[in-house]
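So, here's a batch of structures to check.
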Structure P
């Protein structure tokens, strides 16, 4: 079985290329004739980058949304309007009203579209807190248990319930797991639940402990140095052959991971392709 993952939206682009970067993440996942779109970026680069890279999105039948922030859901309308419809897999909290607070500034960072609008554009929603099959040998993690409590919290990120703003527990954060002969491949959106929590959760779900690739946003760029060191320490407990970081990892955390993991660490920007053979 062959697997191909192409990064379509990410914060950075190769020098001299014709793609555009944006604060967001999206990747097309192809496996033996089946395909899905994991996240849709913020809506600036998805379709244009796909065209530039020669990636066809017109017949992709499934979208997995990692969580309900605009930088992972904003391209959904453009995607749906150029397809014949798609099934969208996500957690029910994706549609909660999410905000970010920076000092006295409060801004909306949730999904830009209502569920009714998405259905009107041809999207069928499959909401679940449990893992869902996204294709042959591919599953969402469902809601991730918080085992390592230093992860999975960000006091800047809020949710509005009724008239009350409170810290968002980010229970909608999920990842994609792909079972291959080389080991598990994991695609992260932002890993708001925590990279370590997510990997432990996947071990519990699958009974497997070898990760061939872990790729995507890690949210480590927003952690304090001591929390970053805790995460790095826990990473040593896993067998990870390749770690491909993107989006919210940040340069400081990326450099620390490179120091720790050496050639197993990869910076995956727009146009990066991960291939796993049969």
Structure Q
């Protein structure tokens, strides 16, 4: 690995890890989603992965290859399940809520988490930069266009600030977290979830959605521990999703066979059992911080 005098987004020494050809990234996105991402890499031959020596945070450069609002709109249009009505981490976050709490969900999409806590908390509020998501919101709680930097300039304060599957998209994560803390009450909870870079899928680049222009940063439990130390936060808990069974692509003709359907079900059960025994890490990690008074 090569070191240079550049600083990472968390102000640590920047360490180069590898370069990935943009031609391969373009091909992978086209194959998975039918989306042409070539415009994000105009004049660029490689996307470069770096590590922060202070935190272990991994991130991609140049930052200009990060996805735009139109990109996310296209992603949502091509993948009906892009905005999920329920995520594994939602149930964990709900355990930290109380009836008297006011909750902020940053980059909340259509507001599925907010919808799930209606009646459980005093009030909920969403921030979202995609106008498409706001226009199709599913919650009765208000969702405002903007990012955390916008509302952090105001006097609003919340008991819980959540950000699900957002931080990996952000090229200035330190500023993002600072904004979260500005609107969080003393003793309040900061809930963050991202893909887990400890998973075998992330380590081996098996899913292009965990790469630019979709994802620009990668997190692990150790990285979150060190980030908490930077901001003087108490890390209350870390939760790592257990890997689920993943099927292999087969033809429609094979899918119709009874033996295939039976075998798939049996293998799925056995795989889930194996991963639970081995505790192999799955897609998501969620952390709960507490802001000191």
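Read-outs throughout are calculated quantities, based only on the coordinates presented, and are distinct from any laboratory measurement. All values reported here derive from a predicted model rather than from experimental measurement. Cβ atoms are built from the backbone, for glycine too; each structure is taken alone.
Supply the structure label, taken from P, Q, corresponding to percent of Cα pairs over 27 Å apart, for residues 48-191 alone with the calculated value 22. Source structure: Q.
Here distance in nm of label points 7 Å out along Cα→Cβ at positions 80 and 224 is compared for structures P, Q. The highest value is that of P. Here Cα extents along the principal axes in Å was calculated and came to 59, 50, 40; which of the structures P, Q was it taken from? Derived from Q, not from the others. When distance in nm of label points 7 Å out along Cα→Cβ at positions 24 and 152 is computed across structures P, Q, the figure 3.4 traces back to Q. When helix-only ellipticity at 222 nm (-39500 (n - 2.57) for each DSSP H run of 4 or more, over all residues; to 500) is computed for each of P, Q, which one produces -8500? Traced to structure Q. Once mean count of other Cβ atoms within 10 Å over residues 32-39 is evaluated on every structure in P, Q, the highest one turns out to be P.
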